[in-house]
Structure I
Amino acid sequence: MGRWEPNARGRLEQAALELYRERGFEQATVAEIAQRAGLTERTFFRYFADKREVLFGGQSTLNELFVTGVAATPAEASPLDAVAAALDAAAGLLEQRRELARQRQAVIAANPALQERELIKLASLAAAVADALRQRGVTEPAASLTAEAGIAVFKVAFERWVSGTGQPELPQLIRASLDELKAVTAGN
């Protein structure tokens, strides 16, 4: 194996997902993942702290997209509109990785410990969004309520997206879920 291989991270992700789906998350080892990717264990650990991080390594990027999306909205935008802008930003990134997201979600759905980790990730995301809203001057409990509602919209749309056939795309599903939330809260 050479010292440098192109797209090592992507190859490790793909190898891990294949092994997780074939053998189960618990049975797959880092050594097997690295071998399947044609890389060394040392290279694996250069990209991921452990085999769970293959599934959750993008959390900081997602947090950053949400926070930046909220912060970038015009000052006059409502808290929910600010969160909607953040959802759109995240959807753009995820839309490019649909098959990977679908495979990832199947692995998580098959493992209760990974489901728990996914819930922790979503709670962390909601906390980051609430902080971003407070930075915009949104007071409590409105900041926390809006953030939690936004994450619920994201979760529902994401689940529909990964289980769907390709249409509609994630941004459309997010907007539809957000419209449903608005209709429910308006009493329609």
Structure II
Amino acid sequence: MVVDAARWGDAEPPPTELLSTLRSAVVARRTITMTYAGLERTQVREVQPWGLVAKNRVWYLIAETPGGRRTFRLDRMSAVAVTDGAFVLPGDFDLSEAWAEITAELEVRRSRTSADVTLPSALVTPFVHVLGARHVAHLGYESNGRARLRVTSNTPEMLARQVAGWAPEIDVLGPPSVRAELAEIGRDLADRYAE
């Protein structure tokens, strides 16, 4: 028997050694240095590892940094080393509460822009699965039987990117900022791939 828990297209899980090193540092209350690929650059950082969280097969490290508490994805770490530096975990720190705060804040950031769309009813389930149930609200049905939905994302550009792949079945009713981003995507694709 073979068990493969990863969904198709999932990233590789973090190496066992990396996860083991982080677990040891969390338990021993030792600072770590890590090579971390951020959004703009890769850098070596020294942090206090407060706790580890696994969400949908992705591991995260909650850590204290000179700039305050931060969350790091383990799949963006290429090296981790435990230092001789020790730290004291704040007495009021609760890993479950901290993670709940982090996810709530992230969901708010991921929902700053909304757009109303219509879609054939048969595509609603896969659409919700891909975009996430928290980011799609079912508003009812149009007279032609199409489902009317409200979709949220962090910016008009990101929302347009998320729904563009559902063309030509999707119709974005508004707002104008999202429709303008879709038009820009369409122009770029037409220019890039025109014969």
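Computing relative contact order in percent (Cα under 8 Å, 6 or more apart) across structures I, II gives 20 for structure I. From which structure (I, II) was distance in nm of label points 7 Å out along Cα→Cβ at positions 139 and 179 calculated, if the value obtained is 3.4? Considering all the candidates, the number was obtained from I. Looking at distance in nm of label points 7 Å out along Cα→Cβ at positions 59 and 107 for structures I, II, the greatest value goes to II. When distance in nm of label points 7 Å out along Cα→Cβ at positions 27 and 91 is calculated for each of structures I, II, structure I gives the greatest result.
Among candidates I, II, the computation of Rg and Dmax of the Cα atoms in Å, for residues 67-130 alone that gave 14.2, 43 used structure I. To test your reading of the models, identify which of I, II gives 0.85 for FRET efficiency 1/(1 + (r/R0)^6) of positions 43 and 123 (r between Cβ atoms, R0 = 41 Å, to 0.05) when calculated. Attributed to the structure labelled I.
Can you spot which of I, II the value 130 was calculated from, given it is volume of the Cα convex hull per residue in Å³? Source structure: I.
Structures compared: I, II; top value of FRET efficiency 1/(1 + (r/R0)^6) of positions 19 and 83 (r between Cβ atoms, R0 = 30 Å, to 0.05), i.e. the largest, recorded for II. Figure out for me which of the structures I, II the number -10000 belongs to, where helix-only ellipticity at 222 nm (-39500 (n - 2.57) for each DSSP H run of 4 or more, over all residues; to 500) was derived from the coordinates. Structure of origin is II.
Every number in this text was worked out from the coordinates using simple rules, so none of it is lab data. It should be emphasised that the depicted structure is a prediction, and the values quoted were computed from it without experimental measurement. Cβ atoms are built from the backbone, for glycine too; each structure is taken alone.
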